[in-house]
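*Asks:* Once you scroll down, you'll see the structures, which are given as structure tokens.
Each reported figure results from applying straightforward, stated rules to the coordinates on display, with no laboratory input. Just so we're clear, the structure is a prediction, and the values are computed from it rather than from any experiment. Cβ atoms are built from the backbone, for glycine too; each structure is taken alone.
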Structure I
Amino acid sequence: MKKTLLVMLALVILVGFAFGAKYVVGTSADFPPFESVENGVFVGFDIDLIKAIAEEMGFEVEIRDMSFDSLIAALVSGNLDIVISGMTITDEREEVVSFSKPYWTADQSVVVREDSEMSVTVLFGKHNIGVQTGTTGDIWVEENLVETKILTGDFKRYDTYVLAMTDLVNRNVDAIVLDAPVAESFAEVRPVKIVAIIKTYEDYGIAVNKANKELLELINEGISRLEESGKLNELNLKHF
């Protein structure tokens, strides 16, 4: 009984800590169906998720769009309070920020033009491959293909997936490597197709400054409540 009372007291303190607070949330809004901009409004699974957590835990959020590779630096410097942007939990990132419990698991996809006859072999030899800077796709291609000299063509990095996808459609690269759910979303609206899945088993998490343990606990509690209520599953069905 005492343990239960202590847990309840901790939750009351945690909610009290957040009630009425407003947190600045950073995202890179070029990553549908997780985050994008439609008619000037931020939309997507991640956007709905952080808003649902905020509503559940009694705080407000202000969404800011910036390049993916600048999100962690902005979080560490204090310009952001929270980052939610389809960000994979990695050991390297965990050295500088704290992550929530995972809310999504993804792999990497290899995407080519719709009229291309290439398969996964596009990753080998003198082909040109594009990625978004700072992503796990970027790291995977660098470590597994470029450094090993399996890929001998140009390795191109882009600020956004939209730019990478545009260069693919315009025949400036032969393929791009990106997170599987996003690849599926692009394949529905662009003349491209997925030819391979790279099983990387990546967990997405919500990042906060390492010094802000209370906010991390708040977000984890929010995710747990959404899981228990079925709201998280509703968001999955809505976007996927």
Structure II
Amino acid sequence: MRMFAQQTHLFKDRQHAGQELAEALLALADEHPLVLALPRGGVPVAFEVARQLKAQLDLVLVRKIGAPGNEELALGAVVDGAQPQWVVNQGLLRQLNPPESWFDEEMQRQLVELERRRRQYCGNRPAPAVAERCVIVVDDGIATGATVRAALKGLARAGARRLVLATPVGPREVIEALREEVDELVCLAMPEPFIGVGLHYADFGQTSDEEVIDLLQRAAEFVEATD
């Protein structure tokens, strides 16, 4: 497993970060990877990766499952896809022992929300199948790693042949822990001490829903034109 690291790195914006990340991923172009972005901020970064690798771009959507009466306490998460996957903290689930009816209802509620968000961003285009594919998961930066870890576990369960995590910046201890979840990890900067993702961008303005939709459409048109 390779790992790229630099002590310091400042990105002009997400486009610049994506261009530099793509350079570190060029060796994967021959595997015709599927690039999956964590919205919203990960999409402009992933767009540049997909463009340079001439790869398909899509989203990986994750919804946290909060405990009954305490939404901030995560029992697990659901990851969308052709076959949505659940990631559950079994120890916490046994400890709290919520009614089976609650869990089933919560599962359906989160699946409905995932479907709504996918329609919002992707229209009627279904989630791509990941089985037996090289999948590159891209975010604009990693802080705690909780969301991306859930996404990686879900994609692994869905049968991805090779799983790669790519991010411009993250804290060393979190990045080290995430290496166990993937076949390859590319991180351009692991500053110490790590304070926040946005501090490593000159422009870290919020990515809008409209920008996400536009970039996904542009990426789809590019792939169609090169087929």
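*Asks:* If you rank structures I, II by mean count of other Cβ atoms within 10 Å over residues 173-180, which sits at the top with the largest value?
*Replies:* Largest value of mean count of other Cβ atoms within 10 Å over residues 173-180: I.
*Asks:* I, II: which one has mean count of other Cβ atoms within 10 Å over residues 21-28, as calculated, at 20.2?
*Replies:* I
*Asks:* Tell me which of I, II gives 16.0 when you compute mean count of other Cβ atoms within 10 Å over residues 165-172.
*Replies:* Computed on structure I.
*Asks:* Still on this structure: From which structure (I, II) was mean projected area of the Cα convex hull in nm² calculated, if the value obtained is 12.4?
*Replies:* Working through the options, I get structure II.
*Asks:* Out of I, II, choose the structure whose coordinates give FRET efficiency 1/(1 + (r/R0)^6) of positions 85 and 141 (r between Cβ atoms, R0 = 25 Å, to 0.05) equal to 0.80 when calculated.
*Replies:* Structure I accounts for this read-out.
*Asks:* Comparing FRET efficiency 1/(1 + (r/R0)^6) of positions 109 and 189 (r between Cβ atoms, R0 = 30 Å, to 0.05) across I, II, which structure shows the greatest value?
*Replies:* I
*Asks:* Supply the structure label, taken from I, II, corresponding to mean count of other Cβ atoms within 10 Å over residues 37-44 with the calculated value 23.1.
*Replies:* II
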